Structure I
């Protein structure tokens, strides 16, 4: 079954969402989100960036319920039209989250490693939907004391294999200094983050290329 990108106004800027995998406040994830957002805005000015907080981005349906109503895999878009996916849900928060994801041309998941794996809020945000993720360009950036290597393995399986997203070849693992887990938080403008600029920009360049291709396919479907 082919899932068409959502038809919106043609020639729109590609929309990239940065989904923060932590709901803690304050958190290092929020500061790293600022770092990634600033790189996108500086080096890829044609991209529209949205930062999604899983506890307070109410326009995108958050916070979501932790109970999954029905079976998301059965919510197939009528005629393969992703734009109609939100209509297949009943819970208003899930409807809003579906509509938000349908509007994105790519998603960058920025996630801390908790106890060796993915955080519960991020896993729930993924599990509440299904077909919205299929084929959607995605990137994974992890953080933790050692960079979040175990989460990288788990996350790539979940995002790439299970949900069928078009995952970028490489991710970025950001190693957090010990002080950052004892009351000092990343702001996003620290000098030590510069060591990650090169791999992060390479990842963002790949993600933006995928987002532009997704947008172009959506525009072709609109013309048909």
Structure II
């Protein structure tokens, strides 16, 4: 029978070790950059606090950088879709196979549920967003309604703000700190699980390599993965 590379089967204890080890590697690396981006935002808040204004493009760079990693980590811990690599899926399969892991506490369980909800919402543009636009406009007395759109459908106005209130960045930092704390807690739980699986206390060593990082090996990984997904 032809092997199915779209999914990584978790059957044996070794399978679970290989799978969780990879999750920890990915999570550790992305969380490293997440913390750096968060620090950069905090430095900009301190620099711009007295002025109270941040350049629109600078804010968008912060927002898109941290959003990319946030969605990545939500997926890594909370995705349950078919063929997805995630800790939530790992734990559910581990419970079925009864491989000896300690049950999760309510805090970690809730984080995984929230991560699943967040990735389901953020990995596509929900139609509820359109409803929310009209509801928010009504609440704040903005001139935006279904009737208004039908009455004057064109021209379509696209607003690009050149500046933002610093509160926008402060709000982004607060949300990101909450997410960071959740990601850290789940990563710690992954490491506890891994220690149980291998039978001794695991460790993570971060290497700050000065070698030039070239494309050759790394560019093949997503390429091979896409080929496997489409077979």
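State the single structure among I, II that was used to calculate FRET efficiency 1/(1 + (r/R0)^6) of positions 47 and 103 (r between Cβ atoms, R0 = 35 Å, to 0.05), giving 1.00.
I
Which one of I, II has helix-only ellipticity at 222 nm (-39500 (n - 2.57) for each DSSP H run of 4 or more, over all residues; to 500), as calculated from the coordinates, equal to -10500?
I
Which structure, out of I, II, was FRET efficiency 1/(1 + (r/R0)^6) of positions 23 and 135 (r between Cβ atoms, R0 = 30 Å, to 0.05) calculated from, if the result is 0.20?
Value 0.20 for FRET efficiency 1/(1 + (r/R0)^6) of positions 23 and 135 (r between Cβ atoms, R0 = 30 Å, to 0.05) corresponds to II out of I, II.
Determine which structure produced the value 2.17 for Cα Rg over 2.2 N^0.38 Å, for residues 143-214 alone, calculated from the coordinates; the candidates are I, II.
Structure II accounts for this read-out.
Starting from the value 15.0: which structure in I, II was mean count of other Cβ atoms within 10 Å over residues 167-174 calculated from?
It must be structure II, since only it matches.
Can you tell which of I, II yields -0.51, -0.96, -1.10 when log10 I(q)/I(0) by the Debye sum over Cα atoms at q = 0.11, 0.15, 0.16 Å⁻¹ is derived from it?
Clearly, the read-out refers to I.
Of structures I, II, which gives 1.1 when distance in nm of label points 7 Å out along Cα→Cβ at positions 87 and 119 is computed from the coordinates?
Matching structure: II.
For structures I, II, which has the highest computed value of relative contact order in percent (Cα under 8 Å, 6 or more apart)?
II
No value in this document is a laboratory result; all are computed from the given coordinates. Values in this document were obtained by computation on a predicted structure and should not be read as measured data. Cβ atoms are built from the backbone, for glycine too; each structure is taken alone.
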